[in-house]
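Heads up, there are several structures right after this.
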Structure I
Amino acid sequence: MLFNVIKAKGVKMAELIVTDNDIVLTGRTMSTKATLYRNGKLILKNTSRSVHFTGGLKGHSFYAVIVYDGMALYLSPVYEPPTVASQGDPFRSSRVTKSYEASIPGPIAKIATNIDVIHDSGDLHDQWERHVEALKRGVRDSIEISEEIKRLIEVWD
């Protein structure tokens, strides 16, 4: 994870940059560079590569924007980068890079501390659903905490 300090319209902002490299099958890798700007713009650059002589790669990935103690407050949809061919295929590329752009809510972008990148060669639906359930629990917990704080403030007033 890397923070770059930039100036935008006279205001200092730190963009969040995360790189992740995973071996998803023997001889096949996926890597992503994710850049989150504090205004909510998320740019994802995904590279899939196969150095396996007979096997290509049809990868999948999704991203979770993390705040505080590992709690995700945003999940991207599952992305399916283009399929890459094996090293033995003379007609198709064994390395493909594709960029994606997403927009996340500004308040989440401002407090994000990490981006969790999930790569796999198979269906990511089950992993994505688990992240969605964790996200829902986190939101419910946040609402409960907020209500408790509100009650304390009312008592103090």
Structure II
Amino acid sequence: MTIDENVEELKKEAELIARYYLSGTGNKISSIPTAAYTYIDSKVDLEEREKNKKMSFKNLKKIKDFYATIPFEELKGDENFYPLFVIDRMLLGIEEQMKRVFSEKPKQFEYDVLLRAVQTIIGIGGLYKASLTSLIKKIKSVPGNEDYKVKVTSFETDQEILFSI
């Protein structure tokens, strides 16, 4: 295989990984425990709690909707996508835990479980991002590809944006 053929294969792989990368997910999902803590902190008024609850469930729904578009059956067996499989399975648990925390009398323990689950998802998502950035680094190391970028979906806008390192 020539260098050009190898680079083209790497680009195809990077573009496939990028197709299922939702930029900004880590920031949005990390805001859920922050919002949930208002249900533990009795100093926060009810209106603020309800606003935080709605925002958190809205963000989670958007993430779940994105994951619902991923063709997991087609991606089986490709280790690049293993993080997506794990996150997809964890999202249901996150939702159930959110229901417990965003309740009338949540317990600190329920909040702690939610926080750990969200931190785990962020870590796993970081592995997926690392796969993408590693491929981009390899591609950019080949002369003539120094400005290589891929298109990913932005959480904020639902539009494609250019991603690079």
Structure III
Amino acid sequence: MVQLSNWKYDQSITENYILALEYKDSLEKISKILIKEYKELREFSKTPFDCETALNIDKVEKYEAVKHNRNTEASVDMAFAVKNNKEIKFVLCELKLNSRNVNNIKHFNIFNKYIHSKNYFSCKHSIYKHIYVILNDKVGLERARNLLARRNKNIPIKTCNIDSLHKEFFV
């Protein structure tokens, strides 16, 4: 059972964040980002997301690398704004949807992606307490979380599937 969060998705804040305004095509429907990442979704094109948008951080990173004349660095796949009645934060998400089992993510190191991606968000809008690693339903989520937590000790990781992410922030 997913514990519902008092943090809820905010489309307006996501769409009006400075990076979304500067790099307009980095703002994409979440369903589009998921379908591009997950081969099985391409066949069905069905996700629980309708018109919700997120920043495609990989696109932002490409633009920033060109702007600052440097190589691209590892970044998470997407981010979106959430708020409660007092604060606004951004949720960072790494999509590992094509992983078939825990062994496929055994050597995955999210540390550099997390460190680099969180720099895109100002102190005014800090990062939500976990980085979300989104997996498909075939991967054991708890086992994957334990494995990723051991490999990335300094990063608060939460594993979930697409439906759990939707229920936590979008319902």
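semi-axes √(5λ) of the Cα gyration tensor in Å computed as 37, 19, 10: which structure among I, II, III? Considering all the candidates, the number was obtained from I. Could you figure out which one of I, II, III the value 3.1 for distance in nm of label points 7 Å out along Cα→Cβ at positions 36 and 76 was computed from? Only one of I, II, III returns 3.1 for distance in nm of label points 7 Å out along Cα→Cβ at positions 36 and 76, namely II.
A value of 1.2 was derived for distance in nm of label points 7 Å out along Cα→Cβ at positions 92 and 148; which structure in I, II, III was it taken from?
Values: I: 5.3; II: 3.8; III: 1.2.
Working through the options, I get structure III.
A short reminder: the numbers here are calculations on the coordinates, not readings from a lab. All figures in this text were calculated on a predicted structure; none of them were measured in a lab. Cβ atoms are built from the backbone, for glycine too; each structure is taken alone.
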